[in-house]
Structures are given as C-alpha cells and as structure tokens.
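K.L.:
Listed below are the structures to be examined.
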Structure I
Amino acid sequence: MNLPENLKYTKEHEWIRIGTDNTAYVGITDFAQGELGELVYVEVETVGETVEKDDVFGTVEAVKTTSDLFMPVTGKILEFNPALDENDGDNPGLINEDPYEEGWIIRIEISDPSQLENLLDAAAYQDLIA
C-alpha cells in the first residue's frame, strides 16, 4: 500500500498535500481507490466556494457505487483537476493509476491551517486501514 509520508490523511480516506502560499492539493487515498474499484466519473461543482472541514465537496463514481468526497480542512476550492473533468481530460481512471500525483482532485486555499494538526500522518492512517 502506497502511503506517502509527506501527506496528511483523513478517516474518510482523503489526503492533503500542502503546497506553497497556503494552497494544497486534495485527493483520495490508494486504499480508497482500491476499495471503490474502477472510477468512471468525478463530480466537483464547488469550485469557487469555501467548503467547511468535513463537508462534502464532490463525489466519485465507480462501476458499482458512488462515494462522497469530504473536505479535510476548511478552504476555498480553487481548481478541479482538468484531467478528471468530463469537459476537459475526462480521465477519472487517473485516480486509480496515480492517486497521489496526477490523480489529485481539487486544489484549495486553506482557511485555517491549524486544522491540519487534527489530521492523520501516514503511520496513523496505516493503523486505521490495517
């Protein structure tokens, strides 16, 4: 199981990678994509909105199920990965192939960096899914 040490994780199986200038990338974990199976659609209609920690910001649809996506921290959604968007790249399978790099889902501006302290590190997330 691939769990990069430089990410923070949620109990709902999202990850967040802190960038520069108070922005971050958010996606779902390798474990989550494996449990969901082949992803066929990703929907994010919250670009431009500020979404509170733990609120739903979108959905991922697999062949047999749909799952909500939860914000790991409060933040403004700046961008939906164009490679996943059906109007641009239309390749949700990137999440299955490369969940931590090319398969990121949204880029956000973090509203409250202190919320990052409540997220799991790689070891704690590994314990959760073990």
Structure II
Amino acid sequence: MKDKVDIEKTYNHWMNTSDKDFVTMMNLFHSKDYHWSLFIGHIVVERLLKAAVVNQVSDHAPFTHDLTKLAKLTGLAFSEEYLDWLDTISTFNMNARYDSYKDAFFKKCTLGFTSEWIGKIEILQSWIKEKLSE
C-alpha cells in the first residue's frame, strides 16, 4: 500500500531547499567557484520544478535531474526559450559531477559564461515562483 503524500510538506521542502541552495550558488559564484556555482544552480531550478510538479500532480515528483522532463510535468507554460535554457542548465549537473566532463566544463565556466547562466537561473527562479503564487 502506498503511503499518502503530505503535499504541503513536500512542496514546502522543495521550495525551502531551493532557496537555501540559491544562497549557496551565489556564495560559490562570489568565491569564484564557477563550475560548482552552476552545478548548484541546476539544483536550484530542479527543486523549484519538483515543487511545481508536486503542486500539479499532488504526488511526489519523479526521481530525475532532467529539467525539461520536469518542466513538462508542471503544467506551466514554458516558452521555447526557457525550455532551451533548461536543456543547457541540465548539462551543468553532469558536467560538474563526472571527471570525464569536469575539465572541459571547468574551462568553459569563465566569469562571463557563469554570470550569463546565473542570470538565466535567476530569471527562471523568479518566473517559476511567480507562476506558483498565482
């Protein structure tokens, strides 16, 4: 028998941990740990999307790190541009985690590249939160 999901508690968990991870992302950015900042940025968006999925389906979000897949389950109307951003941000999870990708990703994560993507993560964060509060 499946346990009943406490929707409010689960939703709040995803929202609160996303907010805490946002602070960590910014701290890593300011300390110039750019690749780890973007890795955490992926988690910021992932957790917001999981909150949106829980809100939409009244059940647990699936165990996936694929932001586009999660976005499609939220019921929110993402623009094509935002979906493209989610595809790119999803790569930050793998590229920062696995040694075979880490060196190339580390070199890509300049101040300019990281600033651009932190900005996009902030835009997505604001947009998702706005949609969830409607």
Structure III
Amino acid sequence: MTKPQNESVREALRRVLQNRGEAKPVVVDGYSNFLFLRKDGDPKVAVHYDNMFQGVVKKYDKSHAEALPHATTPHTLRHTFCTNLANAEMNPKALQYLMGHSNVTMTLNYYAHAAFASAKAEMERLAA
C-alpha cells in the first residue's frame, strides 16, 4: 500500500530539517526560520533555486533525445502553468489568487490570451 501524498511530503520536510545546519537569526520582510538554508546558515534566495533548476534541466537534456527549450526557467514553468489554467477556463479570480497578483487585470492581461478560434467557440457557445 502506498503512503498518502501528504505523509510523503511530511517525511521529506522532516529529512530537510534533520539534514540542515543551524539557521542564522535572519529576518526578511518579517519572515524568519527559513526551511532551506545555504551551508553557512543563511536562507537560500532566488539565484540558488535558479541554479539548481538549470542543473535539473541539464540532467534532463543529457538523458533525453529531445532537449528542453533553451528558455526553460522556473518563471517559464509558472507562466505555462497559469496559461494552461486560463485556457482551461479557470475562474479568473481563483487564478489571480493562485498567482499572487494584486489585481485581476494583471492576470487577465498576461494569461487570458484570446485568439480567433477561442472567440468563435465562445460566440457559438453563447448562441446555443
């Protein structure tokens, strides 16, 4: 029998806590007690995650015949995720919340891409 997904996540986070060093007393924008730390005890920042991600992309490219696009970054994954949800007609306010946008206009302007085919399909749906 497999473990529930939340139990696997809980175990993974326990391992992170057991294997990490001592955290420095750092406060960033009111947040402290960061989970992922550098070897010196400082919290990891965006550049660390970008570098780790590029390492994963290189490993993927070495073991697959078709390489990932050159511009594969955490941000492009975020953009693709949001675009796919918008194309699946997710409620724009829910999508705004998930993406952390301060207003729905940003979400709609960047991710709700209209094309002739989608506009035609929407008109046909409303006419039915």
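Read-outs throughout are calculated quantities, based only on the coordinates presented, and are distinct from any laboratory measurement. Model, not experiment: these values are computed from the prediction. Cβ atoms are built from the backbone, for glycine too; each structure is taken alone.
K.L.:
Here distance in nm of label points 7 Å out along Cα→Cβ at positions 4 and 108 has been calculated and equals 4.6, so which of I, II, III was it run on?
P.N.:
II
K.L.:
Once FRET efficiency 1/(1 + (r/R0)^6) of positions 28 and 68 (r between Cβ atoms, R0 = 25 Å, to 0.05) is calculated for all of I, II, III, which comes out largest?
P.N.:
For this comparison of FRET efficiency 1/(1 + (r/R0)^6) of positions 28 and 68 (r between Cβ atoms, R0 = 25 Å, to 0.05), the top structure is I.
K.L.:
OK, next. Upon calculation of helix-only ellipticity at 222 nm (-39500 (n - 2.57) for each DSSP H run of 4 or more, over all residues; to 500) from the atomic coordinates, which of the structures I, II, III produces -26500?
P.N.:
Clearly, the read-out refers to II.
K.L.:
For semi-axes √(5λ) of the Cα gyration tensor in Å, the calculated result is 37, 21, 17, so let me know which of I, II, III that is.
P.N.:
Structure III accounts for this read-out.
K.L.:
Matching task: 2.0 is the computed value of distance in nm of label points 7 Å out along Cα→Cβ at positions 36 and 84. Pick the structure from I, II, III.
P.N.:
Of the options listed, only III reproduces it.
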